[in-house]
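Pasting the structures here.
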Structure P
């Protein structure tokens, strides 16, 4: 397995124009699959509030939620660069609160880095974390934690004023010590301009082809939802939701019609767990 990405290597990838791949994950199996597939970074996003916990927004997600899920991801992807989201209001009250929450994600969650939404207004908090030895990824454009202020999921950077503000915020994050910046739902020309202006990588999601890397949500990439809501900026690589639905439906039918368990699924008094393989795990584990 390749060595895990580092902050320095991510900068070198930008310089060498080598795209950076990022995928969200929220538990052990999804993280393990992502690592085995070769993603450069895993983001434990507070999007888990929407796709795992069933909230309408990311706002209810807590630091405890993020620690719990980040720790599970770290167990599944121990050789991958793992970024954990700082949830809503965990870094807006004081630097002390910011460092306390960030340290929990690093020490208890075993994250490699954290991610914070916002621009110049959080530069001091970003700098405080960096001084403490915590790598910080920024996040600009559509920032889900500010969804009520933004009046919905709207494309960002559509006019000159907002485009200039995005660039200024990106430069402020870089100056504060952020090692990368996510650009979400930003017009392609503006995202490309920001990417060219920064010496640190930009990671796009709905921000076009000019970014230094791309990130998608695990559940979007795989259509792992019921019902799945299509998104213009997402390329679906599978329809796992339909597969899971069909498999569970078949299971229910088999039980109802007494087709499961069948002969091969039951044990007798002689040779249980040996004739057709182990009961659980490997043969070695089962003696």
Structure Q
């Protein structure tokens, strides 16, 4: 073999080796997925009897698809908020009820997904159920969608009350006929919640906790939820009967973005 041929072989081998290194470099240098601070726990490790129906891991929500950042149907909260829910659950169990959570900690990437969806005025797939009376172009102005959410701080939870024994809730079938979230309970999508006057995530003024149009049974149910949670430190958002924030918040000014998954809180022990 000539010296030229030998040199070509050496250069070819070197180039191939360099290509391999270059190709592998991004994977080797990829940033690891963020994990939750030690102050966060899976609710199930603190209050295992609380029912969980994590809507944003499914297609049954106002976006119409699983939301970014929701990897597993697990409720994650700061430890003080989770422990407060355990105390509330103890009170309700004695009365024949259980709490049921729809959403807990919410990563910033999920909020970003909501914002992108709200700006796409052509996507109204779930309008008939979740915002029948609201023009989608008004979602920001009317306060239904925002670029930051208290859920991302880890101490806010969306929840309801279920009468025990809990009846099963049938799964949502994508493409099924939608019924307005403010319709009578027997007509709207079935939920094993007691009648709160609207379904969860109903973008309508009837969702305001003290809306005078709700009937006496619905009022009593809303008052039971609010009163039970207030007694353990939660404050209700007046525009949403299901929305509560534990006070004082451990992270009042921090918006987290770790995914909703068991691994995010792996090894975090309940207090």
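Remarks
- Computed 27, 17, 16 for Cα extents along the principal axes in Å, for residues 113-152 alone - originating structure among P, Q: Q
- Look at distance in nm of label points 7 Å out along Cα→Cβ at positions 89 and 209 for each of P, Q: the largest one is in P.
- Given 14 for relative contact order in percent (Cα under 8 Å, 6 or more apart), calculated: source structure among P, Q: P
- Value 1.09, calculated as Rg/Rh (Cα atoms, Kirkwood Rh), for residues 81-160 alone, assigned to which of P, Q: Q
- If helix-only ellipticity at 222 nm (-39500 (n - 2.57) for each DSSP H run of 4 or more, over all residues; to 500) is computed and equals -9000, the structure in P, Q: Q
No lab work stands behind these numbers, since they all come straight from the coordinates. Predicted, not measured: the structure shown is a model, and the values here were computed from it. Cβ atoms are built from the backbone, for glycine too; each structure is taken alone.
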